[in-house]
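Each structure below is given as structure tokens.
Quick note: the coordinates plus some simple rules give every number you see, no bench work behind them. Predicted model only: the values in this text are computed from it and were never measured. Cβ atoms are built from the backbone, for glycine too; each structure is taken alone.
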Structure 1
Amino acid sequence: MKKQYIREVKAGLARISGMTPGIVREADLLALPAPVRRYLQNMGVVGRERPLNARLVFEGRIRSKPDAWMVFRSEQYNFFDRPTRLFYIAARKMGIPATGLHMYKDAKASMVIRLVGLFKVVDARGKEMDQGETVTVFNDMCCMAPATLLDKNIRWEAIDNTSAKASFTNGHITIGATLCFDEAGDLVNFISNDRFETTDGKTYHNYPWSTPIGGYTLYDGIRIASEAKLIYHRPDGDFCYGEFTFKEVCYNIADFK
């Protein structure tokens, strides 16, 4: 899977190699709802390049059951010219290694997980995955690459001074989300009803999904979310299945790292 991940990343890098990123201007923010505009200003995107891609590294823990935490380290590349998310994860539970590859490209998604690099335990794909991973892609844009919220495929609806609704369209898929901000203008939560929980790639449950943000940090002159939780709001109670801690980010990368 690692070879496939590298191959897909290099193909994306080759595709954008001749592109020149534009610069975010203050005037670009004027059409946004007030809390979204304030958020982009807080994150310092004005005067910076618009991201064509991003490389992100996280550490943390994940689980599929209440008592089944696994520690992990992940690396991902996102491409924003054609929404693409390539996410490679290495995890370990009780000494047993697992690797996973989530791919989202051309509005199609897949998730493959293997134990000890050999035994496939999850192979998820289909319309639920396609829609759900479109939500994930938009969540990445909101939390980790906020300058991309100027994308023409996003439609905004103001709610009040600390929240806004968004719809994001990629190909034939449109998903919705509500962004919640604090009084200082920072994004504190992302909520969507368009994602699906699955543990085996066969059975899917459409539960509300949220990613509350635990704080912000300054990294290489860029303000970025430092940690977040991943929560499904099940009928029998909230289930936190992921805790992510930010480690690295680079934008507009030309070569595989």
Structure 2
Amino acid sequence: IGDEVYGNVGIEGGAFAEYIRADESSFAIKPNNLTMVEAAAIPLTCETSYQVLFHNISPSLKKGNKFFICGGSSACGLFAIQLAKSIGASVAITCSSRNFQLIEKLGYQIIHNKSELINEREQILVIDYNEKDFGEELKGENYDIVYDCVGGIEQWISAQKILKQYGQFITLVGDDTKPTISIKYFINLAASIINRKFWFYFSSVHHNYIWNSTRRSYHQLDDLRINYIETNKVKPVIDTIFDWRKDDVEALYLSYEKSKSGKAQGKL
């Protein structure tokens, strides 16, 4: 009793409640170098990217791999950058110019041309998606993994131009960026996955399409705490803190609107 913990209670948990009742397996000890607000930014987003990089693809990301992120300034993207860099992967991302400074605040030098690459650990190749198509810019560069935090079929189309043979494309969103959750949505999602799996096995170009599903795991939260967060390899980026302690319905509405806008610079 009295331990400070962090965790992911799932969609049934009630994240807007001041108090909740949940199974202890949903929680792990909070990192001692984070405040409670900072720690709240880790489950789901960082946990998702951690699972994508190290558990939900085979082979998992390794030192020296070429790793591309669609939406590098998203909450999941920012964590993925740090996790990938911590193990020595080469990282490139899409990001709008308004968020370049956010990437630099993490301690990385932005470059816009692969010929400028000198130090893999300190530099990130950034492509402004408002100006250029990453598929054309990096065509034939043989990336090991493309991690899609944005969604839309155009990410998959462009990714196929930069992936190596048997390279992996893993998406958090799929083709529909603003889905209405319904039976039709899940039928269309399943059809698109099956179609791309078919071509993976039976075409001459093999790119593995994966739709990610995040699982709760206190073991993984412990690993994140011990090996990445308390060693300062990964830190959360907070965009806005909304105060709901006064039953402020307006704050809840504003937080939803900002999340839906896709313009948040870090975690809400």
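Structural remarks
- In this comparison of 1, 2, the computed figure -9000 for helix-only ellipticity at 222 nm (-39500 (n - 2.57) for each DSSP H run of 4 or more, over all residues; to 500) is attributed to 2.
- Comparing distance in nm of label points 7 Å out along Cα→Cβ at positions 17 and 33 across structures 1, 2, the highest figure is found for 1.
- Given 12.8 for mean count of other Cβ atoms within 10 Å over residues 25-32, calculated: source structure among 1, 2: 1
- Here log10 I(q)/I(0) by the Debye sum over Cα atoms at q = 0.11 Å⁻¹ was derived from just one of the structures 1, 2, and that gives -0.64; the source is 2.
- Taking distance in nm of label points 7 Å out along Cα→Cβ at positions 1 and 233 as the measure, the highest value among 1, 2 is held by 2.
- Of the structures 1, 2, the one that 2.4 was derived from, the read-out being distance in nm of label points 7 Å out along Cα→Cβ at positions 65 and 97: 1
- Distance in nm of label points 7 Å out along Cα→Cβ at positions 41 and 73 - highest-scoring structure of 1, 2: 1
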